[in-house]
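Take a look at these structures.
Rule-based calculations on the coordinates, nothing more; no lab input. From a predicted model like this one, the values you see are computed outputs, not experimental measurements. Cβ atoms are built from the backbone, for glycine too; each structure is taken alone.
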Structure P
Amino acid sequence: MAGSAVAQATGGAVPALIVVFVSSALDLAEIAAGLRESCGDVPVVGCSTAGEIALDGPGDEGIVVLALGGTGFTVATAAATGASKRLRDAGAEAAACFRQIGDCEHAVLLLLTDGLAGDQQEIVRGVYGVVGAEVPLVGGCAGDDLRMVRTQVLHNDRFLDDAVVAVAIGSTGPFGIGVQHGWRTVGEPMLVTASSGNRVFALDDQPALDVYLRRLDAPEAAHHDAAAFTRFALTHPLGLTRRSGQEVRFIADADFTERSLGCIARVPQGGMTWIMEGDDESVLRATEAACDDALEQLAGAAPLGLLAFDCIARRAVLGEPGIAREIAIVGDRAGGVPVAGFYTYGEIARTRGTGGFHNQTLVVLAVG
């Protein structure tokens, strides 16, 4: 399976980089061995997914491979393990590969992270400390088809647990990054009266889980069943107000004993939060805008390919017919060039400043 996917992506040419997105339902050790046999010394990066994206549409329990290369591409990769106990340091360690590509006319740092490692914004902060505010960041958090048990990232011939992979890409052609989510706030705001990192313990001085379930009149199963809660929470994220606009926080789990909510990134104590919602049209409008924003930044250059990092929660809102429409939109905007991506547990996109971690958002990287 891996060998045929690589052959299809490369067309017999030798690329500078192979990017692989693969379902955790497959035998990842076997996939890694097949990739190494097929790719030789070419750098290989990737991760497990909550669904795969290709030009012919969304998929499950499959593999998607994108090859980048040709004149003008320079690539360096690195991986850092033990990320959950040292998120910022792991981000910095992986990002150090950026120094290896030297001065390039255009550059971007691609990040793939363990989606269950903890506060992903801390990883981004570590990266920022190495590359500064001028280097664009893009990427996503690995998934495991919503089991929320084990997500892995790929570096060369190994799938790694609790790790961060970084890819520095330099090019004579431009890059463009689009970021849109399509969610809107509903109801009255709530004060985060107790939180620690990405765990929310109290909203308006009441147990956070109780407030959340009551506000949304959640179905009975979501009150006691972990899987049912995660499925319900997918389409009911929390929103935070930032100077740059609304940020969205994916609620990944509930602790039914301590009555808390677990998010993929930090929710600051003392801040205001809202419950957010979206629908087919708002999410698809965001898809169009993200693609258009990314392509516009190419300043007229024709795209060579698009990478899409799409939150699994957006897929839950759209349903199967909707995600087919979404990928058709991306393909139409791409104009027939290769498209690859995956459904994530969080998205990374930063074109300026120190922020850069997103939830329930579509991030598009256009390669010119």
Structure Q
Amino acid sequence: MQNIRYTNDVAAALGDALGADAARVVWIVDENSARHVLPALRCVAPDAPVVTLAAGDDHKTLEAARAVWDAMEAAGATRQSVAVNVGGGMVTDLGGFAAAAFKRGIRFVNVATTLLGAVDAAVGGKVGVNYHGLKNEIGFFAEASDVIISTRFFATLPDRELASGFAEMLKHGLLMGATAFDALLDVDLKAYDDEALLQQVRASVEYKLGVVRDDPREQGVRRALNLGHTVGHALEALALRQGAPVPHGYAVAWGLLAETVISHLTLQFSSELVYRLGHFVRDVYGVPAVTCDDYPALLELMRHDKKSRAGEINCTLLAACGDVRIDQTVNAEDVRAALDITRDLLGS
């Protein structure tokens, strides 16, 4: 079971998590966390080798993982070494994947430095890399021994990165119920309090962890966490294919709106909540660069999603906030209609 530490005293928490293993650390960072975060933590293991990755989800590849393995071998890493992944979701996904495969698995610790990493990638025990334009196509179920979650470094994030992470919190709010969802729609991402946001992040993470504990290998209820991701992953993959990548959370926000529209069309999910979510998404995330000419490609990407079975489109949907329906087969006509309505709601 993962040990989750919620604190803004990150160096002390990391030192406590590592203990005697601090002498066997390999730091894994990207260019951003190397510049903005690692200097504040390096005191925990000042002589440890540092593997620096190119920033951005388009670099979450097997080639990047191979570079991590090469660096670990060059540094003399052993099965007793500990990878400390410092960064956002790309770093914790790729660093965790590399650690889970190296010498058949070494311990790894995640220090989440972005909101998206804190509420999504750093916790839950899934690691992976992208492959042939598909998100997280190759990976493992593997848990970090410890995850340190802090809002301390969020001030270094561009507005887009903070908004990207908040999309996962919106997802959790929809799954938790109307009260949680309403509270999140009232958050001003341009004027937040560190400690207040840390408590909201904690509530979001604890919800996810409760789901994961009930279904660690995604055989049933954990599929609720896929809300927004069938359409969202397709939008993200299409943008990457077109050479104009978008932040993961932006694609998830658009996917959440599209899948609540599908939920309205098929399960009578509240149209009022769809409109409220649409206004929030429009104001914070803008409009995806999608036209009806892109629908065939999007549908094909959805059919190749990991949740798909026999080429069908599989979504997690909602009958109401907190009333989750997993493994819903959705026909192409409803998806096309939902994409049309989503684009109308966003002013596309």
Structure R
Amino acid sequence: MSRGEFKIVSVIGARPQFVKAAVLGRALRCHPGLKEVLVHTGQHYDREMDQVFFEELQIPAPAYNLGVGSGSHAVQTAEMLRRLEEVLEREKPQRVLTYGDTNSTLAGALTAAKLHIPVDHVEAGLRSFNRAMPEEINRIVGDHLASLLFCPTETAVENLKREGITAGVHQVGDVMYDAALLFGEMSRSADELLEQVHVVPGNYLLMTLHRAENTEHKDQLARFFSGLGKLDMPVLFPVHPRTAKVMEQFGISVPGNVRCIPPASYLQMLSLEKHARAILTDSGGVQKEAYFLRVPCLTLRRETEWVETVQTGWNRLVGLDPVALQQGLKEHWNGAARSSCDCFGDGRSAERIAQIESEVLAQ
């Protein structure tokens, strides 16, 4: 590290974090006084969930890949803590940057805090108010350990305020919106995928399903897939590796109108989302992308961190209830009132974060 240069270690490990790191890394590199050291925990390691994101989003190769892999929450997080500690002691950064709500987020925040290194959290302040979700615990702990909290929305700022967190809080907008704008034009590369799976643009539903709360109950999952078979259009389903394993274990029968395909890259997902008639998902990121692209969304959960997507009418919470799903689709088709807002920023969130980092480190 050259004289007058400040080092930031960015901890990532899962596909949503790769997307956020792609846009924020570009912004950080525009500040000559900042040096980013990218650390990949290895939480996601399949090529479709990992390497392809680095290639198509032109993310620099990580300085460290910890290769932690899968495991229980305790095993995975513990191994990240052990290996991250070695990296941080070697690199001695001025700050550690964490993203979102995964075990990588939690491990990065805990390790840095124990070593008395300031932690900065991108996508701070989100709350589902459901502590049965591992992600909710990761968010809360990450926020309470952070020195700088970069909030995507005003709702996130208010959530932190209710928990007594006001210092270091910045409403910067959503870096995922930055990414959607930056990479949107490149997403045409997925159009050929529609031809391969024999679906017509505007005449299919796109579904993602991966959360433990939705995949760990056999009867619930079987009933939901049975309900999908009653829909009158194809359902395109990029299958998360964890979901595929559970479906095989449970012997879940897939209806004929559900087209299972391998996990899609980020650019492919943007294209598939853009051309869908509606999106069914339990992913927070996909809910937002549906909103950015103005595609109706049915969230396969009973709560969401992204309340703005519901308030504007683009998103409905239906859980894994086939009847609620049918009703939600009917309401969308019947032209339910929808509006738009600028609640996710103006596409310059990464620039704001990089500028704040630069100013804080220069003090």
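Out of P, Q, R, which has the highest value for distance in nm of label points 7 Å out along Cα→Cβ at positions 15 and 303?
Numbers: P: 1.6; Q: 5.7; R: 2.5.
Comparing P, Q, R, the top value of distance in nm of label points 7 Å out along Cα→Cβ at positions 15 and 303 belongs to Q.
Ranked on distance in nm of label points 7 Å out along Cα→Cβ at positions 111 and 311, which label among P, Q, R comes first with the largest value?
On the way: P: 1.7; Q: 4.9; R: 3.7.
Result for distance in nm of label points 7 Å out along Cα→Cβ at positions 111 and 311 over P, Q, R: largest is Q.
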